[in-house]
Structure 1
Amino acid sequence: MATPKQAGFYFPAEFSRHTATWLSWPHKEASWPGKIGSIYPSYTRFIRELTKGEEVCINVVDEAMRSAATLLLQAAGADMEMVRFFLHPTNDAWCRDHGPAFLVNPTEKKKAIVDWNYNAWGNKYPPFELDDVIPTLVGKALNLPVYHPGIIMEGGSVDFNGKGTLITSTCCLLNPNRNVHLNQDQIEGYLRDYYGVEQILWVKEGIVGDDTDGHIDDTVRFVNEDTVVTVIEEDAADENYQLLKDNLADLSAMRLLNGKQLNIIELPMPAAVIHEDQRLPASYGNFYIANESVIVPTFRCDRDEKALQIIQDCFPARRVVGIDSTDIIWGLGSFHCLSQQEPAL
């Protein structure tokens, strides 16, 4: 069987047009111990914003969950004409990592899905068997071909410029709890073959508190084909300071396929968010680029407004919407981690 790349498929940039956003409705109390009820106001506001510009497809465990979700979304003012539910049982809510990786073939006007293996970030949070099969269930529901590379990969660990370049982190993709049998060159081969890219860029570090071992969607994000935003920490006493300084140095040395240097926009980190003596992976970099808006997590912090303005300057044609993520981040992720885009043809 030809690889997706050989068949003319590639993974578009998030800032390209979407058909829909895919979500898995949050229901695992252990992911937000003692707090799961408090996340729904922000989560449903996120969906309300999405429905202003695209369809929202939500995986739910059963009819009871569909009914409960519908009531919450109606109360939040979401456009229910833009919401579709799919009875696809899940273990958890992190659709960026367990959801379908949608590919497009623009020449033939076709879509396909990659179903990477999923092990809940190195077998940290079993069970995950239901999450692991979500991409194939979505492929069946949409009547799309599904590719199975047979290795562990998570959507939050990669970001794309839509022009042949993928950026990721060594601390995550080379972690032995994912694909211990593969070296860096072999992993790059899978990324090229199944995401349809030509170039892999690597930074070293993730942020403190990130249980994914350093997903790129908390640190470095493409906002157009030659520009990234990268989070920085200005307080030299903060434990993220040197890690993010090292990433900035890595980015400054990178060149794109056309030989151009990356345009780098620095985005502040929020003040540390601590809950029950645990530092949480709060980052403004975990924004989600929708058709009409960019949804940015905020943290009741005096840096929120500065971050929102920087991101707004990156997306003059979209509304930047800050939504409080102080409770959501107790689950160790935010809006980008919770969502996966389905690109338009």
Structure 2
Amino acid sequence: MQYRKLGNTDIDVSLIALGTMTWGEQNSEGEAHSQLDFALERGINLIDTAEMYPVPPRAETQGRTEAYIGTWLKARPGVRDKIILATKVAGPARQEARPSHLRGGKARHDRANIEAALRDSLERLQTDYVDLYQLHWPDRTTNYFGELGYRHVEDEDTVPILETLEVLGDLVKSGKVRHVGLSNETPWGVHAFLRHAERAGLPRVVSIQNPYNLLNRSFEVGLAEFAIREKVGLLAYSPLAFGVLTGKYLDGQQPPGARVTRWERFGRYKDRNAETATAAYVGIARRHGLSPAQLALAYINRQPFLTSNIIGATSLAQLEEDIDSVDLRLEPAVLDEIEAVHREHPNPSP
């Protein structure tokens, strides 16, 4: 395994992180524990979860993922100090398909909500602190979760960023949170958090967890420079585009039990342009004798703005294949072919 610094901290996190959002829906508690054991054996130390998980978000299952991690920690004394545990607090349900059951549909990034969310997460996780506490999506209306154009809402009832950061600062002082991060943020949002932290002496965000994959390289446009220059590195999620980049959905295939097969809400990477680009990337992998999944992951692993690549799997076989991408170095000819496809089909699923 390789390791990189988490922002401007002294924490080393594994280049591959273990994502957990299927646990409690597609994966059982026992399967979750097996994945955690295997990941730890392979050198992974960054475990990423959220109060909202598993997905799709439902009131009946909310918090189950964190609870599975908690029972794993309880059953393995001493393992807590070996992992970097990251979780997230949900934002308001402003957009369609955002969960409206959290805290009675009034989830916000204010003091009452953040403190309640962290208290409940710590209880489920069976720990007294998290290493990285992230805002799952912005409190304000902006373009994220696949929305391209920015739609400004005048005089919106939203929690000011400074107020949110002050709450997070108090949690850091209390020892319940070591560091703070963002997720599904925009360049303006990252800049605002950094500006307020500097002016008010508040915690500096150390990471941003946004989507990044061969079908969605929009992070490179406005956020990559922030990530490098300001040491707010990317924690890349959906690196395989919901599994689409493995090629398993090509030509109309619908693998039984797969996420995109089971739920329509996961159709973000399945339009005609995305399928054309996916077929091209899979073709590159096969021509060069590579696994399509490992090619897609290895492309992300090499990026200088990346801190960690968050993989999720429903089986140990998938997990092993994904972890092994850390050892793959893409040859210049392969990289040239990838860029040629990107020029022809730029960001078909932003």
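Quick rundown of the values:
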read-out	value
Of the structures 1, 2, the one that -7500 was derived from, the read-out being helix-only ellipticity at 222 nm (-39500 (n - 2.57) for each DSSP H run of 4 or more, over all residues; to 500)	1
Which of 1, 2 leads on FRET efficiency 1/(1 + (r/R0)^6) of positions 157 and 221 (r between Cβ atoms, R0 = 35 Å, to 0.05), largest value	1
Ranking 1, 2 by relative contact order in percent (Cα under 8 Å, 6 or more apart), the structure that comes out highest	1
Structure (1, 2) behind the derived value 1.15 of Cα Rg over 2.2 N^0.38 Å, for residues 53-132 alone	2
Ranking 1, 2 by distance in nm of label points 7 Å out along Cα→Cβ at positions 5 and 309, the structure that comes out highest	1
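Laboratory data are not the source of any read-out in this text; all were calculated from the coordinates shown. Just so it is clear, the structure is predicted and the values come from calculations on it, not from any experiment. Cβ atoms are built from the backbone, for glycine too; each structure is taken alone.
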